[in-house]
Every structure is written in C-alpha cells, then in structure tokens.
Structure 1
Amino acid sequence: MKRYRVLVVDDETDFLETLVIRLNRRGYEAVGVESGEKALEALKHQGFDVIVLDIKMPGGMDGIETLREIKKTWPEPEVILLTGHGSIETSIEGVKLGAFDYLLKPVRIDELLEKMTLALEKQELEEEQA
C-alpha cells in the first residue's frame, strides 16, 4: 500500500507535533512545519500528496497567502485548510483559491482522516483521467 506524504503547517507547536505523530501512527508519512515560509521550503525539497494548512498564523505569511504560493508552484497536492477563529469567509476564499476543503479547529482526527481520504481519492481520479 502506498504511504501518502502529508505536510502539516501550524504555528501551534503542541497541536502540530500531536497531529504529525497521530498521522504517522496511521500509516501516513507526515512532516510538520510551523510557518508558511517553512512549508514552501519543505515543498522545494520533497513532494507531498496532502497539505493540512492552518489559516491563522502570525508572522510573514498567513494560510491564504501560503495557499496562493503553493497552488502557483505546486498545484498537485490537495490542501485542507484548518480554521479556528470562526473565519468561515476566509475558508471559503481558500476553497475558491484551490483548497480541497476546510475544517474547524479543534479538529477531530477521524474527521481530518475522512477529509484526507476524499482529497486523495479526488487526486487519484484526476491522475487517471490525465
């Protein structure tokens, strides 16, 4: 069975580390970074099937700006946005920019896994049709 590669981008270190551990335990090859800049750097060096991206991050790049950059250079990975600040409008904007979908934080792991499965199925279908 293929091990899917997942990039998790979140500035909350505890959440990030916990999610990466839980995804790895479930057979994914998960990597975590704390910022949009680090996400773009990681993408330069390795490919990912799914990116789980927090929308609200302090510093230079928020999730929407990171999403724009990802889709410009790496359109293939499906992006699932995480939002914890009730910013549904921003999440909808993200979907219009190419994100697969969004989930509200705190996210339940089974909910995220279900969304990731749907994203990967969509990706495989598109690859078959290409």
Structure 2
Amino acid sequence: MKKKILIVRAAYYQDISDELNIKALETIEPFADSIGLVVPGVFEIPVIISKYIKEYDGFIALGCVIKGETPHFEFISQSSIDAIMKLSIEHKKPIGNGIITCLNKKQAIVRSKTKGQEAAKAVMEVLNNF
C-alpha cells in the first residue's frame, strides 16, 4: 500500500521552492501518494504539518531562507527547523527537511537541485523502517 505524504512548500523564493518540489515529487511518486500545500514562508510550515499530523504517514518541508543583513535569517531558520524536529519526534512521523539555508541566491539555486530529493528519500527510508 502506498504511503500518504504531505509536501508543505514555502512560496517565498518561489523559483527555489518549485525546483525543490519537482525533485521531491520525482522521488516519491512511485512509492507514495502526495498532496502539496503552499504557505507564505518557511516559518509557517510547522503549523501546517501540525494541523495534518494525524492524516499523513510522512511529510516533506520545502523552502528557502537566504541570509540578509539582519539576524532575521538565524531566527527563522532555527525556529522552523526546531519546530519540525519537535513535531517529528513527538508524533513519531518522519518529516523530511528540505529547507535550504544559504548565504546567497546562487548557493540556494545549486542546493535546490538535490535537497528536495534528499528530503524525500529520507522520509521514504524512515517509513520503510516502521
């Protein structure tokens, strides 16, 4: 039976998140049924996962945070990733972290070619161990 996966993707830096989404979908399509939801930014990803935590077998969080001139980058990155990890542990459900944190857009473009696939593979591997 195919697993149910929810992909939650941040719209901020849409070109990056679109690439992450394509790679994630290519990876899980043969093994899982997926639904995708789009949120404004990575900070909103954990609340959506929390809302649907009982309805899906696993989740993939996709988005991008690029460092600017203020500490905003650190706060958003750390709080989002911490919240995702907490949800995963508390509910014993895999959440693939496909949130790219980079110093500039050039780095993000390069990382977007593989990070969505890596996050999807991680979720599928963990689900196979349950």
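So the values come out like this:
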read-out: Value 47, 28, 22, calculated as Cα extents along the principal axes in Å, assigned to which of 1, 2; value: 2
read-out: Structure (1, 2) behind the derived value 21 of relative contact order in percent (Cα under 8 Å, 6 or more apart); value: 1
read-out: Source structure (of 1, 2) for distance in nm of label points 7 Å out along Cα→Cβ at positions 29 and 101, computed value 2.5; value: 1
read-out: Value 15.4, calculated as mean count of other Cβ atoms within 10 Å over residues 13-20, assigned to which of 1, 2; value: 1
read-out: FRET efficiency 1/(1 + (r/R0)^6) of positions 61 and 109 (r between Cβ atoms, R0 = 30 Å, to 0.05) - highest-scoring structure of 1, 2; value: 2
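Throughout, read-outs are computed from the coordinates displayed, never taken from laboratory work. Worth saying up front: this structure is predicted, and the values here are computed from it rather than measured. Cβ atoms are built from the backbone, for glycine too; each structure is taken alone.
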